[in-house]
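Heads up, there are several structures right after this.
All of the numbers you see were taken from the coordinates with simple rules; none came from a lab. What you are looking at is a predicted structure, and each value in this text was computed from that prediction instead of being measured. Cβ atoms are built from the backbone, for glycine too; each structure is taken alone.
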Structure I
Amino acid sequence: MDNALILIIDDEQRLVRSLQLALGADGYRIATAHTGNDGIETALNRQPDLVLLDLRLPDLSGLEVLKQLQLQLPACPVVMFSAHGDIKVAIEAVKSGALDFITKPFDIHELKRLISRTLERCRLDKEVRFLRERQLGEARLIGRSEAMRRLQEDVTRIARSGAKTLLLQGASGTGKTAVAREVHQLSKVASGPFVEVNCAALPEQLLEAELFGAEKGAYTGAHQRRSGLVELANGGTLFLDEIGEMSLALQAKLLSFLEDHTYRPIGSNRVYQAEARIIAATNRELELAIEEGNFRADLYYRLNVMPVRVPELAQRREDIPLLIEHFSLKMAASEGCSPVLFEADIMAHLVDYDWPGNIRELKNLLERLTVLYPGEVVTLSMLPPEMHPTDQSILAGDGSIESRLAETERDIILRTLNQAGGRKGAAAEKLGISRHALKRRLQKLGISE
């Protein structure tokens, strides 16, 4: 992988300088850190293609750093450096998620071959993931906000655990389906099927047949035996969207399946068995539905072993520019045209908008703009009426829109700088702009550096 970024985390500065020269001569970009904490911070800021990590560091152990990298950058490969006496620990590191290890002192040519093999393996893994995403649909969780960081950590932990059930809660349009797909793709059953059904889209009898199957003649219109989604999801993941809309009678049958992994198709005397991870999602408050008698408490407690709440878009505003860029490029590729463009004032206005329809509303907006205005710079008049400013002073045209947008931009920049601990490079990366562009904005807004 030409031009790959390699992060070296090692406190032996002479070794690090030697590796910089040797690997840099082969075209690799190199970042370095001499402590565990600096290494984690650099990894999060620079997003390396590969990490070379020493087991012995002055502040944290290599295993502790590896654990943090696994949680926060699960797709980043790590190769461990170990001394002769650390072989057992190095093997433990590989069991914990490191791709490989090499013993000090090592031959530089051996290290180069190991790096080349590791990067090639990762390239092939990415291709496999890409092809699987094309088959399954998009499954990326996009965002660098604190809310998304926590969500990604939860998703990674749960996906790699042995938990058989997961409950996703959150408002409509927040991306619960994408979270379910991500859990599946990061799990041990990723090579198995991902099967989904919207429980609100079918009447009770048809939904039961859809889930558990039906024998020929079991109901009007059942002209042949029908396999259920539970059977089709065997060895993989079954995603039940809008679980709160399922009838109480069908909830009881689902609970029975969750308890012993057996089910009986409609009209059948036989009992079948299937093993699948069950992910359920709802935009309803199930505790309230239980009080109202519309949802079974025992099913709720069975599903709620691993609860995850997906944040609304208004709770992760700093991710909006990233999402806009992602969807504008995706829609442009789909339509075969140039993407729409956004200047700072319109982008600030969209960041300030409350997005009651969440990511679904944002995606629909980008699709509409791409179809109607391909390659154009978006203006306020191109946005739907509900997205226009409603403040009367703004509508009066007295120039206050500029000041309001400037205040919004100022708030976003200050909040991001604060989250980045005052580091401008990290803040610029979070905002999706260059460090130079951030400097210009700071000067324009009168924010002291």
Structure II
Amino acid sequence: MPFRAKFIAIISPFLIFGGLFFGASAQESGSLYYLPGIPQTSKENPAFQSQAGKLVIGIPFLSGVSAQWNSSVPLNSLFSKGFSYSFHRFYDALDETGHFQSSAGAAVFFVSLKRNEYSFNFSVSERAFSEGIFDREIVRLIRDGTEVFFGKEENLGDATFYLTHYREVAAGVSKQLWKGMNIGIRPKVLFGKFYFEGEDLNLSVRTDAAAARLLVQPEGSFTLAGPLIHVRDTLRKSSSFYADFSPGDYFFQPKNMGVALDMGVVFQPNNFSEVSFSLVDIGVVEFEHKTYNARFKRPAIYSPEKTYQSHDPAGNNYLEPREAIIAFADSVAFLTDVEKSDSHNFSSLPFKINLAGKYIFSEKLTAGFSNQFKYYRVQPLNLFSVFATATLDPRFAFFGSLTLLNTQSLLPGFGASYTNNLLQIYFTSNNISGIIQPMAPKQLNLSFGINLLIDIQ
């Protein structure tokens, strides 16, 4: 059975908007820096060193899991109690242009070890990122349906979407050059799994008065890569995609590869202060295997009796917005021409520039700042934070923070860690409201992990 419900829905601009904009997502969190002795901090700066005398093993999928998203509207502008939804409320909450950025990652395996002046780490992680921008009027077609557009001609606007999913294998090393000065490097090999790129996709409606029909016309092209095979039905003139998994698609796909690099430095001028700087995720993933180019060639056609409205459940010709989206997604198979891509497609990672500093006031109190600039193609993000960390005893520490996002939003954050001789547990968030009301915030960055500590002294 073709991926009509699952896959064509994905390549539909509407469902990409819905799925990626509201999907949970993750990144390695810079707020780990605020807590003492978290080995996963090396993912944000490879110069940080692990705890001496301990072999650290992260519990698979529970070590280094974190979540981050940034959007122009909160989730509850669309969803409400019981996951009921309202595109009226969502449209009203949108600015003229909507946008989102997200990134995702979970450590399949993580290990870290410090020996003398060196610290080593190795990890295998699942990672993904997405971003997009879209004109608000596109949502009006979902909100109202096609009936209100019959007899009209209107350009609803443009949309751009990116999605990349890959597996990362990374090995890091940090060296203490002298007391108070560490440098680190973390090369990575990337194995691409899924890729979508659709730039400047346009949606318009017009009425063919002579034929008495409404034409909903998507325009533009997109590139798609993944464990799929394309089949063209010449009789029905439609394009279908079938699942086509190979062992490499489950584990490491050598035909879609890339490289990336992290590097950093940590400087401690005295026993009380520290400054650190790092560049993270400088790299690209290449997609060539099972890659397709698709272009919208034909409009979706609605005769007067086939038009529908989606704003009044009690009215005539009502079609629920969710069902209307699925129906349009199914029609995409008939609107596009698809061909195998012969070119190399590169997806650049959203690289990060990190700068941080802290001052130790006492054994129980540390305060500092951090700034993370994250480059996305659609809209870069900058997070400037101040924080204070309290260590209640050698096992338990917590922090509070304030983060300024793009000079527009001020977010209160919180995190805590517990460490004993055998186990370490940590949790951080840069937006407490995202924990109390997960559907309410526009921005959220959280992480958690569980590490096993093995004494090797």
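Give the label, chosen from I, II, of the structure having the highest value of FRET efficiency 1/(1 + (r/R0)^6) of positions 177 and 209 (r between Cβ atoms, R0 = 35 Å, to 0.05).
Numbers: I: 0.95; II: 0.00.
Of structures I, II, the maximum of FRET efficiency 1/(1 + (r/R0)^6) of positions 177 and 209 (r between Cβ atoms, R0 = 35 Å, to 0.05) occurs in I.
On distance in nm of label points 7 Å out along Cα→Cβ at positions 193 and 257, which of the structures labelled I, II is highest?
Numbers: I: 1.2; II: 1.9.
Largest calculated value belongs to II.
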(message) Quick check for you: by FRET efficiency 1/(1 + (r/R0)^6) of positions 305 and 353 (r between Cβ atoms, R0 = 35 Å, to 0.05), which of I, II is greatest?
(response) I
(request) For FRET efficiency 1/(1 + (r/R0)^6) of positions 145 and 385 (r between Cβ atoms, R0 = 35 Å, to 0.05), find whichever of I, II sits highest and give me its label. (result) I
(request) Identify the structure, out of I, II, from whose coordinates relative contact order in percent (Cα under 8 Å, 6 or more apart) was calculated to give 18. (result) II
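Kindly point out which one of I, II the value -3000 was derived from, the read-out being helix-only ellipticity at 222 nm (-39500 (n - 2.57) for each DSSP H run of 4 or more, over all residues; to 500). All intermediate terms of the calculation are to be shown ahead of the outcome.
Numbers: I: -15000; II: -3000.
Answer by label: II.
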(message) Among I, II, considering only mean count of other Cβ atoms within 10 Å over residues 321-328, which has the greatest calculated value?
(response) I
(message) Matching task: 25.8, 78 is the computed value of Rg and Dmax of the Cα atoms in Å. Pick the structure from I, II.
(response) I
(message) Looking just at FRET efficiency 1/(1 + (r/R0)^6) of positions 33 and 369 (r between Cβ atoms, R0 = 41 Å, to 0.05), which of the labels I, II belongs to the structure with the highest value?
(response) II
